[in-house]
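Laboratory data are not the source of any read-out in this text; all were calculated from the coordinates shown. Quantities reported herein were computed from a predicted structural model and do not represent experimental measurements. Cβ atoms are built from the backbone, for glycine too; each structure is taken alone.
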Structure I
Amino acid sequence: MIIADRPLGNVLSLAPDSVPVDLEHEYRIAGIYSFGRGLIRRPTIRGSETAYATLTRLHAGQLAMSKLNAWEGALAVVPEEFAGAHVSPEYPVFDIDDRMAEPAYISHLAKWSGLWERLTPRGSMVRRKRTTPATLLAATVPLPDLPEQRRIAARLDSMYAKLTAVKAAQNQSVILRSALTDSLLSSVGEWSRLDEFLEPTSDFVDIEPAGKYNTAGILSYGRGIFARPVNEGSETSYKRYNKIHAGQFIYSKLFGWEGALAVVPREFNGFYVSHEFPTFNIRTSRADTAYVSHLARWPRLHSSLCDKTTGMGSRRQRVNPDRLLSTIVPLPSLPEQRRIANILDNVVTSAKAAETQVSHAQALRSALLNAAFSGQL
């Protein structure tokens, strides 16, 4: 089925509900996320706290857009919970003619990248250009008759509910994973300093100007190591790099306090880091490498490092190696470490599978919208 394109102005009209600002009155304020993610609650303000002379009151079932960011998906149909909130004149609001358009269908249109592309300003300095109400109303979009709009909207609602359930399950798995990790590690009876099983080591190499170096960094909050762009020796001010090896413990002096710790996985063997990333061999006679990897992800360890920093201000705090090594962590017998690590390895594997499902669900959302508005749903 081919769906005819028609201007949005056929079914939308600029809403007239603009109210003068009373300096003594309080106003619930709303904004709009980009990329079709809906409305956002902003703090309630008094009339004396805004420079605008008028605000627009929102009603359920209207369409609101951001002049500044409509071209990247800052449009949304107003849900019931935002009725009575207000937006500034930077957010034009439109009534939907329900004799010709189904609000649920328009809501899905607002999440469709095909519409955003039709609102994208052309030329230079795109981010400084704005979408006017006239531009939105003139934009042509797939607009079938009302029964077909309702059919499409119902199909999309049903499918989106299933995709939302996938995301909810992934969020729950993250919570359970964190709770299980904390329960297993916190219940250990034996605790020891990190220097009980970490031994400082380094493999410094002189940087050759003509050389190429695969460099790495560490994500905060225990999220592991990531690859940086390949560096040419002539592009860095460092004289030496530290070559890292699989199975080593590594951390960032600058961000160790917010969880920039990891055990080097095999795929990063032979990468390079600066002296800001101390490395340690793990004494496997005392600690299991997989267990230490889970310790590196543990928020309670990250929190304990906040008390072991030097410098002023959170972003200038540093964790020195001696302070790191003096930190106390749970360290049971090797068999118990392996038992805990095996449990948590399985949890991590499941969590990664859930993340993959969420990623596929996000791609499917976009594909569903494309199918819906090309008459293939």
Structure II
Amino acid sequence: MIPLFKVNMPKDISVDNLLHSGFIGQGKYVDLFEKKFANHFNMNFNNVLTTDSCTNAIKLALVLAGVESGDDVVTSPYTCLATNSEIMRLNANIIWYDINKYTGAADVESIKRSISSKTKALIIAHLSGMITNDLEDIIDFCHSNDIKIIEDSAQSLGAKYKDNYFCDKTDYICFSFQAIKQLTTIDGGMLYCKDCDDIKRGKLLRWFGFDRTLSTDFRCSQDVKEVGMKIHMTDIPAYIGIKSLETIDEVIKRHKENAILYEKLLKRVEEISICHFVKSGSSFWVYPIMANKDRDELKKFLQDNGIGSSLVQNRLDNKTCFKEYKKDLPNLDYFIERILYIPCGWWVSKNDIYHIVEKIREYYN
């Protein structure tokens, strides 16, 4: 079987000394991971903080953005459930925007139509490794309406936007280090905030509201001005993240090289449309294709021939928990009937890709 996902755990890693060091909570390795991550992706160390998951990075971003009960948050119906679950936990309202019917990315005109005077924040979900092409236009429009931008980049670590790893106009970016991401800490997240004051507040909120930079003797004696959460990263996942950073460039390079070969070969398959071209700057966590004929049958055929494929995520607007926010989303209707993700990772060889494409051709012939 050629799997769609595989855990990228650093080789020759040992946490035995750390496990028996007497300290396995949030400590020096968390600080070091934040510094090394920021440096690697051209961010300022004072603009990032770790969390125990990307879900909680999104939750923290929503709180820092000022989202409260009754506010509207405009967001994507085509993403992981985690992107939107915390909106409901804050008793805010979900307003769906439609997606680009050929890429799955945010549709800028639909976003503009979805925004109202009640909108407090916009979540942009970057899918499969690609940062939304219209990002800067979306940010400028939202900022002109006093709306905060939260980017869900759980699937897009290492992607490029105008030759940069991120757009410095944005307010918040949330990254995931969950098990099957290109960089894993077993689980974990990172939050980028444009405003350093948000980082200071976020570091308090991620650990009950206590300031961990003050005396370690009896932190509970501190006054707490704002009740926080318990969503901090600890030293063991942070250490794994530090080791994972050592090879992340090579890992993403392999994903991109595989995408280049797919793009060359699949252009010759009439029934398949390419969703994300290499020139988009995608880091290709997975490789998305549009099967314009018999998507489900093709998926089964690939599975029967030892090739993993999946829809990865399904539309959220059909789930019972979101039923009150239902609206017409014609582009999503089109996209969801055709999208299929095929293996593109560091473990996939060139011979594997030739084999996968040959099997796709075989099915349609």
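Of note:
- Structure (I, II) behind the derived value 0.00 of FRET efficiency 1/(1 + (r/R0)^6) of positions 139 and 331 (r between Cβ atoms, R0 = 25 Å, to 0.05): I
- Structure (I, II) behind the derived value 18.8 of mean projected area of the Cα convex hull in nm²: II
- Relative contact order in percent (Cα under 8 Å, 6 or more apart) - highest-scoring structure of I, II: II
- With mean count of other Cβ atoms within 10 Å over residues 179-186 computed over the structures I, II, the top value is the one for II, the highest of the group.
- For mean count of other Cβ atoms within 10 Å over residues 43-50 computed as 18.8, the structure of I, II it came from: II
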